[in-house]
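Following this line, the structures themselves.
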Structure 1
């Protein structure tokens with residue numbers, strides 16, 4: 001066999017593991033079984049919601065972005081760790097959630113998912129001097145571009161996007177029982193993949209625990225803190241019910257509390273502070289984007305985590321980032 005044939009054969013054998021790890025890497029978990037459970041949670045929640053297109057979109061985006069990593073000749077170690085797929089799977093969840101289910105939406109999903117792999121590499125190169133990564137911002141940036149394009153293209157119209165508005169009328173809610181709070185808390189975890197299902201939240205917490213009990217703990221704590229803050233500050237009731245103030249906070253909590261910093265008391269308190277800050281950043285970004293009817297997606301997580309990691313890092317030095 002030629003070297004190219006051997007390389008293709010090796011890629012085919014490793015592709016399923018890369019795909020699974022790609023799903024897990026959305027929450028920083030380089031674990032095959034966590035990725036499998038995440039995908040089960042996505043399919044379960046999407047079908048319960050009556051939106052199976054979201055589940056199949058997630059699978060398509062994951063596959064396209066991962067394969068593009070090989071086609072673009074990017075570092076294969078990234079592929080083995082699933083780092084090509086996590087932005088793509090989020091694109092696959094987002095576009096069918098917000099755009100009309102047309103042939104052209106699916107074509108756009110393929111293009112957008114492919115873009116995230118290339119954009120991630122470029123953004124990581126740009127951020128390399130500060131020794132931080134782009135996180136899920138390639139997904140955010142590319143998805144924003146395609147959602148806004150949907151305002152101009154009838155072939156993938158943004159039929160499920162919020163209408164542009166400048167009326168910030170808030171309708172708070174009052175919790176009637178503890179079960180409601182548990183449901184909203186679990187949805188905060190599920191919404192990382194844009195799934196509005198408490199069952200998916202349960203599956204995701206189990207999936208995280210398979211890879212890291214600390215990650216599962218921080219996901220649970222972060223969603224609870226975000227929910228408590230949304231209730232205390234009387235956020236929009238529909239956002240609380242849908243768990244929409246939880247998902248960015250969950251990612252910030254896992255990033256700072258269980259991934260990039262050592263588990264010391266000081267770091268844990270700072271991670272908790274980061275979770276709190278994420279809620280305010282999300283509220284601000286929601287208000288900022290409301291006039292164009294655009295969702296903030298996971299941008300609040302990216303901004304909050306960058307802001308909390310940068311003071312602990314010095315560009316172009318070998319200093320310890322976890323102290």
Structure 2
């Protein structure tokens with residue numbers, strides 16, 4: 001019998017959400033005779049809440065990626081599962097990942113958690129680079145303001161003296177600006193001047209600007225940029241700063257859930273997969289504090305910080 005993880009998440013007094021979650025990974029010993037046979041015949045194994053794929057050290061061919069994705073989709077459809085976590089190796093198999101996306105799966109990638117941890121990310125940078133929050137200019141690039149980011153901005157306003165909101169939706173964010181001034185007595189600057197907005201910003205939190213948009217701005221050449229929702233490449237010739245697209249975390253406790261090969265997965269993916277994203281912001285922050293979640297490293301162009 002195959003067992004799979006069922007996570008019950010409490011939403012309110014009358015509603016429980018049931019989440020089916022599978023972890024997909026490569027075989028533990030790809031060089032073994034049995035796994036070589038599985039590889040030849042593309043046999044997919046099920047073990048507890050894991051799907052184990054017959055792949056070796058070499059990159060998958062497009063044909064094999066398509067075939068394995070089809071088999072994985074067949075299994076997950078039978079189990080009514082739409083949410084999956086891929087191992088670090090499988091996340092590098094672009095064709096396989098794209099095939100799974102074509103089946104409309106929610107592949108946990110740590111991006112949602114990245115946004116939730118924005119304050120900790122900035123603290124990590126400030127401490128590593130020995131910066132003073134009261135002296136640097138922090139710019140936040142955002143068009144689609146989530147509840148998580150709104151609450152994060154409110155907390156950042158209490159720590160940084162110079163905060164600049166850059167957006168294409170000036171009118172919408174002016175309402176946020178007025179609300180902040182009324183509720184907290186704090187004034188923020190909302191603008192979209194491509195020549196001046198980022199020219200003096202030492203620290204940039206890019207929430208959702210894609211590469212083609214952010215490269216239209218005059219960016220401070222030594223800026224540290226943190227890209228939350230999108231992986232961004234800075235193409236400006238004079239830019240000599242740090243462009244961060246990825247991260248890893250550490251925390252005190254990890255629920256094993258019938259599998260013991262955690263090292264095959266990114267810890268940020270494992271942690272994000274277990275968070276109830278529909279609960280209030282403060283509840284999530286309390287859980288993060290309880291689990292002692294911290295930034296372990298930030299990754300900029302394959303350089304770890």
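At-a-glance table
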quantity	calculated
Structure (1, 2) behind the derived value 12.5 of Kirkwood radius over Cα pairs in Å, for residues 205-284 alone	1
Given 14.5 for mean count of other Cβ atoms within 10 Å over residues 77-84, calculated: source structure among 1, 2	2
Mean projected area of the Cα convex hull in nm² derived as 18.4 - corresponding label from 1, 2	2
Read-out Cα extents along the principal axes in Å, for residues 53-116 alone, computed value 36, 17, 13, structure in 1, 2	1
Entry that produces 3.7 once distance in nm of label points 7 Å out along Cα→Cβ at positions 125 and 293 is calculated, selected from 1, 2	1
If distance in nm of label points 7 Å out along Cα→Cβ at positions 181 and 277 is computed and equals 3.5, the structure in 1, 2	2
If helix-only ellipticity at 222 nm (-39500 (n - 2.57) for each DSSP H run of 4 or more, over all residues; to 500) is computed and equals -22000, the structure in 1, 2	1
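A short reminder: the numbers here are calculations on the coordinates, not readings from a lab. Source: prediction; values computed, not measured. Cβ atoms are built from the backbone, for glycine too; each structure is taken alone.
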